[in-house]
Structure P
Amino acid sequence: MKKIGILGSTGSIGTQTLDIVRMYPDRLQVGALAAGSNVKLLEEQIREFKPKFAVMWSEEAAADLRIRTADQDITIACGMEGLIRMAGLPETDILVTAIVGMIGIQPTIEAIKAHKDIALANKETLVTAGHIIMPLAKENGVSILPVDSEHSAIFQSMQGEKRSQIRRILLTASGGPFRGKTRKDLEQMKAEDALKHPNWSMGKKVTIDSSTLVNKGLEVMEARWLFGVALQDIQVVIHPESILHSAVEYQDGAVMGQLGMPDMKLPIQYALFYPDRYPVPGNKRLDLFEMAKLTFEKPDTETFTGLKLAFEAANAGGTMPTVFNAANEKAVSLFLDDQIRFLQIPEVIGAAMERHRTVENPDVAQILEAEKEAHESVARYAK
């Protein structure tokens, strides 16, 4: 029986992870859950899965949850202190980091120090602190198991192969809802347009990031740390069908890839059960005859400049990826609130990067300070 903790249990990845627990109650047990503000759903999850520990972000929400679950045998904590405490609990063997944002960094570090494996769905952890996380995981003998479909596909394509023989990683992207659009087309796009992803059902922030291709830039940075490859050895490939989830090319020219229907349960389940595979009930199987053809294109970095900025941030290193990530985070929030236009998202990210003086090899405090600086830089663009 594997005991799991979930940071972000009420979000898209978190709820799908719990779907898998429902499928395999004899193999998975929930030890702890954490959520941001959805008290009602977390209460329902507590009653169903009986964890011994739960966290809400605010004390107000935690107090509400304590009242709602007074009849349950559970400890309720709040804030960063609660997340850090949860990360080291003996009631968990593996921590699913499905929380959005840089608040995932410190709990992940604490979980690694407590020798917990990490099922990683929080991009920001490696984007901003990969230079801290990966050596720490190696030092503590901890596995970082990717949950993103693309990184899971790369990870699966490396099984049984020597990483020293990798030539390049082919990181696929659907192109999002605005694939093929011109900058003129994008001038009037609203949040409701950007949220219409053609293939995937995701949270709002990730869906907007997909529409700008910023998400793919973050995934490039993440792949760099996860797989120990140089930036120039990661190629982004637009693949609108989202059937090839990513691939690895080896020195002899062989390309190994993982194909399947767009469904996040498969990569989540692979991370939870690695190296074993089990059926995913209800998962639609890939029919190549039905699919008929697969399409591959180069990304349009002149229209979607967020991807170009991501490579610039990654090449700069230090605190610059943090500024890229945090500026985007704030810009997306403003866009969703109709405070800035769609095309302003990469513009304000670029402006924040230009203002920033990079700190090399930052510690967590310096990373969080860079985040604060970037948020303040972008906030001035609000109407």
Structure Q
Amino acid sequence: MKKISILGSTGSIGCQTLDVISRRGGYTVTALAAGRSVRLAEEQARAFKPALFCLYDEAAAADLKVRISDLPTRVVSGKEGLLEAAAGVPADMVSVSILGMIGLEPTIAAIRAGRDLAIANKETLVTAGHLIMPLAKECGIRLLPVDSEHGAIFQCLEGEDRARVTKLFLTASGGPFRGKTREELKEIRPADALKHPNWSMGAKITIDSSTLVNKGLEVMEAHWLYNMPYDQIRVVVHPQSIVHSMVEFSDGSVKAQLAVPDMELPIAYALYYPERTEALCDRLDFWELPDLHFEKPDFENFPGLSLAYEAGRAGGTMPTVYNAANEWAVQHFLAGTLSYPGIIEVIEKAMRAHTPAPDPSLEEVLAAEQWVKNFLAPAGLS
């Protein structure tokens, strides 16, 4: 029986990861970590009885400690608690499904502790791929992508000569506003943007999907995961979300991975690799499939994607600025203090004001994130 620690256990991916483990078995949950969702944390603690549970919020952790005082689970909080959940308890694998750059240092700690990673945290590779990938190689750990798109590419590359790969194609649904103009996008409200046509996800990633920023982050992830130049990473809009990504080879052939849009499949593939589990989701019925449609992304009305390519090519701390500015902007959009087009305007404003540091250390990456927060304070936006 393998041991697993799950960072971000109360989020969408974390909950689905626990559901996969409940249905498939094979793992003992030794540590869980979340933000402040006390009630759900209590449910998870009672269901899985981990040795350690970290709630980042100190008050929430104190509440949880009282609620589960009858369990042997030790409750911790804050950054130190998160690091302990990542590397301080026995684990063969760490599932990194925590949102934001808060996941960066625990990911590094888990790698140094020799844990394999099932990684769904985009920010880690976007901002510090130049640190993460060499460290993973040095420590001899497996880094297994949980995103449906990167999981698809990973499967398509199995058994192939990486030197013969000529392009990676990341598919995108196009989100709920595909086909709309910039003028029409001015009227979008948070409730509109939270209605994804195909996937059930958390609020932040759903907004990112609608702006195509999520796809931009995935482009930067793919650059590091598969050591692929940006010119060889393409985004293809595929509204049906049946083809999850594709790989082109030197002879012109293309391999694609198809499945119903259900995150339990890529989660299970990462958790149990190289084995395949029995199907945990519906199977494709090719007799009932709708026509599969593919088109170019709309860079003009959704410039967040082109800004991602720009940030990735600039390198250094620019991807950190792109990511941190988007996090700030999405938070303010959801709070009703920023317009929908303002999300991309904020990202571009921060990028234009930033001079990237080349080959940044971890400290410089974190400093760049703080620079964005300072810049986007009210004085910075005036």
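Every number here is computed from the coordinates shown, using simple stated rules; none is lab data. It should be emphasised that the depicted structure is a prediction, and the values quoted were computed from it without experimental measurement. Cβ atoms are built from the backbone, for glycine too; each structure is taken alone.
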Output 4.7 (distance in nm of label points 7 Å out along Cα→Cβ at positions 58 and 306, calculated) maps, among P, Q, to structure Q
Taking distance in nm of label points 7 Å out along Cα→Cβ at positions 154 and 266 as the quantity of interest, name the structure among P, Q where it is greatest. P
Read-out distance in nm of label points 7 Å out along Cα→Cβ at positions 2 and 106, computed value 1.9, structure in P, Q: Q
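Determine which structure produced the value 21.6 for mean count of other Cβ atoms within 10 Å over residues 90-97, calculated from the coordinates; the candidates are P, Q.
P
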